[in-house]
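Got some structures for you, see below.
Read-outs: derived from the displayed coordinates by stated rules, not from any lab. This is a predicted model, so every value here is computed, not measured. Cβ atoms are built from the backbone, for glycine too; each structure is taken alone.
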Structure P
Amino acid sequence: MNAHGAPYRLLIAVLRWLARIELAAVSLMLVAALLISAYSIVFRNLGYSTGDWALTLPEVLLVWMTFIGCGSLVTRNEHVAADFLVMLFPRSLQKWVNFAVLGIAFISLLPAFWGSWFIVERLWNIGMRNSELLNVPQAVLSAAIPLGVGLCLLHIIGKCLELLMASPDGDAK
């Protein structure tokens with residue numbers, strides 16, 4: 001193993017491990033959202049009120065699932081991609097086209113990260129709370145966006161490192 005590549009390989013391994021944790025968290029959120037929705041449907045059909053939280057919490061969980069799960073899809077190569085366009089390029093250029101696409105994605109996500117961070121910070125500073133969800137701070141509920149986008153940026157960096165460490169034929173060095 002190349003001693004210079006060891007820290008990068010470690011980072012890539014950590015990001016793969018992180019991707020598994022993110023997917024496990026998303027899976028738990030999905031189960032929770034389904035159980036809460038089922039509870040709400042059953043009890044409302046029986047004539048009981050379930051409170052606003054039973055409608056709001058699955059919505060919040062959906063946002064968290066979306067943003068927390070997106071980065072892991074990058075690491076696992078399971079995100080939506082127009083791979084057929086990359087395949088149009090000669091094999092010798094495909095690695096660099098993929099690298100350019102990841103770079104464009106990274107640059108495109110930076111404003112989303114900073115903008116959402118700014119909004120969460122403002123929500124925290126003004127102390128806004130969500131009355132439908134037991135007065136939980138709105139900043140906590142909205143933190144999924146900068147957290148998820150930040151994780152996605154980390155996964156993109158890891159994927160770029162993988163591409164840079166790969167040999168021209170696509171195998172890792």
Structure Q
Amino acid sequence: MNYLPNNLYRKILDNAPVLCVDIYIYNRNLKKFLLVRRNNEPEKNKYCCTGGRVFKGEDLFNAAVRKVKEELGVKIKKNDLCFFGITSTFFKNSAFDNVSSHTVNASFIYIVDDLNKFHIKLSNESSDFEWKHGNENNVVKFVSKTINKINSVEFKTKAIYLNFEQK
């Protein structure tokens with residue numbers, strides 16, 4: 001799949017929402033989520049979930065698997081993903097100067113029980129990662145809100161359906 005040229009993507013960001021996937025990686029032993037420190041706007045230097053844009057013709061589950069591989073260097077199986085809801089984000093800034101962004105995000109949970117089998121090699125999109133509760137000051141606001149929603153339900157099955165909007 002190919003990336004759009006920057007000038008075209010900038011126009012899209014300025015005029016339309018972008019479909020993305022968010023993957024909330026959770027460790028039951030730590031009772032924490034794996035969050036990465038963003039190298040780019042929006043929310044540069046804050047901790048965020050793994051995720052990003054969906055390509056045309058790409059299944060949402062496949063997009064989630066791809067983003068985990070690209071950003072963390074970890075191969076996961078799509079059957080181990082749990083879809084739990086749709087969120088929307090609105091940022092006054094983006095990777096482009098003077099361009100706001102609006103994303104519609106299909107959100108997933110991926111549970112990691114054995115950290116010895118989860119070897120992370122970050123891409124250049126992130127400078128660091130930490131296992132966090134999600135309520136720390138340096139976590140992106142919509143991520144904190146989403147983690148709060150996740151923590152309000154028990155996710156023992158492969159499907160939790162929540163639908164909410166975050167600003």
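Work out which structure the value -6000 belongs to, where helix-only ellipticity at 222 nm (-39500 (n - 2.57) for each DSSP H run of 4 or more, over all residues; to 500) was derived from one of P, Q. This figure was derived from Q. Taking mean count of other Cβ atoms within 10 Å over residues 17-24 as the criterion, the top-ranked structure out of P, Q is Q, with the highest value.
One of P, Q was used to compute distance in nm of label points 7 Å out along Cα→Cβ at positions 105 and 129, and the answer was 1.7. Which one was it? List each step's numbers first, then the result.
Numbers: P: 4.0; Q: 1.7.
This figure was derived from Q.
Consider the structures P, Q: one of them gives 9, 28, 29, 19, 10, 4, 0 for P(r) over Cα pairs in 10 Å bins from 0, in percent as calculated from the coordinates. Say which. Value 9, 28, 29, 19, 10, 4, 0 for P(r) over Cα pairs in 10 Å bins from 0, in percent corresponds to P out of P, Q.
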